[in-house]
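Each structure below appears as structure tokens.
A short reminder: the numbers here are calculations on the coordinates, not readings from a lab. Predicted, not measured: the structure shown is a model, and the values here were computed from it. Cβ atoms are built from the backbone, for glycine too; each structure is taken alone.
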Structure I
Amino acid sequence: MLRIRRVVTTRAGGASKPPYDSFNLGDHVGDDPAAVAANRERLATELGLDRIAWMEQVHGRTATIVDGTEREPAEATDALVTARAGVALVVLVADCVPVLLGDAEAGVVAAVHAGRVGARVGVVPAALEAMRSLGAEPHRIEALLGPSVCGECYEVPPEMAADVEAHLPGSRCRSRKGTAALDLRAGLWRQLADAGVGKIGVDPRCTFEDDTLFSHRRQAPTGRLAGITWIED
């Protein structure tokens, strides 16, 4: 049985200045490129990673299989999948749900960017299908739903809540104010369970409420935290 690692970063310990302070890993949010490069270098050094795969996230449902030889971020994709040990997959978020998936027996992992739009159109099922093409089986997959904006904080128009609920059952809820809201992690948990995923863990932290995490809804512009997963060599 192979060992799968999962890591979620916070805002602390980086080189970026406000409003990206300080461990911002997103290179598309207006931060100083040198600071982002320093933060990414520290990420690799601290975790002992030689090969890190990034993606150009577009709030879609495309899943891309990578092998660590790619020189550039995967274009227009919201899920990375690999069966190569030592290749770390990164998803960047600041309220969306980072979903980290792994089948230790098959040696297949995935990192998924599941925001409202991507979750609605099925990015997680697309990632599961890509994993299956590499030999993974849902009942062996373990999933981690990382920090994101919680249902009590994620107010949306009633029509939007109803639309997402129709595509991602279990996601519609009420905010702390009693208004229409979405709990994407609840909907994704149900979707994963219905797909037969064996174990599902949830990091309960709310990015909007926890100022040690980046939140676009709380403060824009802001940085991006990372969810990272890989198979140990």
Structure II
Amino acid sequence: MSATSTIVAIDGPAGAGKSTIAKALAKRLELDYLDTGAMYRAVTHAAIERGVPLDDAVAVGEVARGITILVTDGRTCVDGVDVSDLIRGTIVTSGVSTVAANSEVRRVMRDLQRAWGDERPGGVIEGRDIGTIVFPDATLKVYLTASPRVRAQRRVGQVGGDLEETERSIVERDHKDSSRSDSPLVTSADSVVVDTSDRSVDEVVEEIVTLVEGRHGSERA
């Protein structure tokens, strides 16, 4: 990342609104947007397609190293094939936590994410370790959160399902993400925590834009 880059790192648990807010923020700031979660889902899908057990860390790491992932304009391609819809299915969703905990996969994905940032004058990047590990010198680090119940309601509203079961699944995902040994989901000391539970997308985006402008203002001072 160059000294003049504007990198906004947005981390937080599943269902906190990261993707929706990051996309709107990128449009507002006229920056590119990267969904790093889609990258881990792409590896998960590729491993499943190849019949590789997701708990075989070595084999899944080889899959990550051997495929070409392109995430752009809201679409995800693996080796030139659009898998955007496939990676959002229940099979990939149920297995992505295991893949995301794979240290070799994380190393490969981090390299790709940093290269993405280096190729641009900045960007809005969302995930679970962007501010803590991938871009520790980001212009602004935001940790988006919301209560498990609110996040479950959002998920059910999007894809359907049982509310109680979805909430249990979200709590379990939180535990897996926050307790993994490699790049756990945590709030960095210099992150701004924003609770989206009872706020509109526009309200949250406006707050983050103000924070970014404030960071640039302090750099010029």
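Brief remarks on what is shown
- Which of I, II yields 26 [relative contact order in percent (Cα under 8 Å, 6 or more apart), calculated]: I
- Structure from which 2.7 was derived, distance in nm of label points 7 Å out along Cα→Cβ at positions 23 and 167, options I, II: II
- At a computed 0.95 (FRET efficiency 1/(1 + (r/R0)^6) of positions 79 and 191 (r between Cβ atoms, R0 = 25 Å, to 0.05)), which of I, II: I
- Value -7000, calculated as helix-only ellipticity at 222 nm (-39500 (n - 2.57) for each DSSP H run of 4 or more, over all residues; to 500), assigned to which of I, II: I
- Comparing distance in nm of label points 7 Å out along Cα→Cβ at positions 71 and 183 across structures I, II, the highest figure is found for I.
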